[in-house]
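Right after this note come the structures.
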Structure I
Amino acid sequence: MMQAPLRFCPVCATSLVEREDAEEAGRLRLACPDGHWTFWDNPLPVLAALVEYEGRILLARNAAWPEKMFALITGFMERGETPEQGVARELREETSLQADEVKLIGVYEFMRKNELIIAYHVKASGEIRLSPELVDFRLVAPEKLRPWPSGTGHAMADWMRSRGLPFEYADLPRPVVTDPAA
């Protein structure tokens, strides 16, 4: 059974039930038994920035992550903005950097979290000042990147491939920076 943010219909307060959606080849959905409301459980759009800053790639560590775990800048798209505007806003909010150039890398599934990742290569400028959400960052030479085999790691691999950079996927779910001078 899927998890819904609500247990009751927001229209009539009746308990939601699991039912087959005839128009969706029998896919199970939580819904109001009287037909007022359906929990679609659609993937959430997430924006990711592979940030190029002064010729290196910025990887950041979230406050909740282990010490050596670094990844791309990510965040949720907000109502009323394009993905390009959203990735520029997230970059500014999390690092204080200005997005000078924003180019799509690709779109990637992240089924484990029911997300759809829209990844961009962002050339940025300014002075790095991390938000409280982030506790550390590394600037890594593009040829030393080690993409991870899921989500935003595939975006990094595609970006490297498009530039003719050789790479191997890391064995870890996220890159570990082993050479701080990278």
Structure II
Amino acid sequence: MSRHNTPNLVGALAVAVIDAIEDVTRSLTGHAGETAAALVAIGHEPGLTNDGLRQVLGLSHPGAVRVVDRLIEAGLVERREGMDRRAIALHMTQAGYDARTALLDRRQDALEQFLTPLDANERSSLGKLLAKVLEQRPTGALHGLSICRLCDNDRCQSCPIEAGVARVAPDDCERADETAPCKRR
């Protein structure tokens, strides 16, 4: 009995894409994964708290603090007083914005390489299929930000993750507190 190989193809593509993104982030930040993702996530949500960042990145509290300390030491992020004075808000410096822009531009270039074999119609069809799948993934605003933690929200005109968050947790995008980030704010 033959099995359909689409899940394996999706998995192989995911690994190849992750490897390409990690190469870009490592070359620009000296670190893979969390450091670059933290920089991009803080750019998505200026004022994000350590706890919010911890949840977005899937880290322990000490792990998130180490990532933030690394970004502060590099002059890319600064801590400020939060909205309710109990939490610290994370904001990017100008150097952080510049590093984030470079990172997202290089990420875009790396991802474009995967799409070069496709013509315009195939790209459009793939985009629609990916949007359909991705809209079903988020379970809340923090999970949505976690999925988009390395996305360039300026290049995403119609974000399926945002649509999914609005579908499963519409109140998350209406609250203005720091525990429920939503890029629509």
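Using distance in nm of label points 7 Å out along Cα→Cβ at positions 17 and 153 as the calculated read-out, with 4.3 as its value, let me know the right label among I, II.
Working: I: 4.3; II: 2.0.
Attributed to the structure labelled I.
If we compute Cα Rg over 2.2 N^0.38 Å, for residues 49-88 alone for structures I, II, which one ends up with the highest value?
Values: I: 1.38; II: 1.13.
Largest one: structure I.
Please state which of the structures I, II yields 12.5 when Kirkwood radius over Cα pairs in Å, for residues 65-112 alone is computed from it.
It was calculated from structure I.
On mean projected area of the Cα convex hull in nm², which of the structures labelled I, II is highest?
Details: I: 12.9; II: 12.1.
Between I, II, the highest calculated value is found for I.
When mean count of other Cβ atoms within 10 Å over residues 121-128 is compared over structures I, II, which one is greatest? It would help to have the intermediate numbers written out before the result.
Numbers: I: 17.1; II: 11.6.
Biggest value here belongs to I.
Could you figure out which one of I, II the value -4000 for helix-only ellipticity at 222 nm (-39500 (n - 2.57) for each DSSP H run of 4 or more, over all residues; to 500) was computed from?
Attributed to the structure labelled I.
Matching task: 21.4 is the computed value of mean count of other Cβ atoms within 10 Å over residues 41-48. Pick the structure from I, II. List each step's numbers first, then the result.
Numbers: I: 16.8; II: 21.4.
Going through each structure in turn, the value belongs to II.
Identify the structure, out of I, II, from whose coordinates relative contact order in percent (Cα under 8 Å, 6 or more apart) was calculated to give 23. Don't jump to the answer; show the numbers that get you there.
Numbers: I: 20; II: 23.
Only structure II yields this read-out.
All of the numbers you see were taken from the coordinates with simple rules; none came from a lab. Remember, it's a predicted structure, so these values are computed and weren't measured experimentally. Cβ atoms are built from the backbone, for glycine too; each structure is taken alone.
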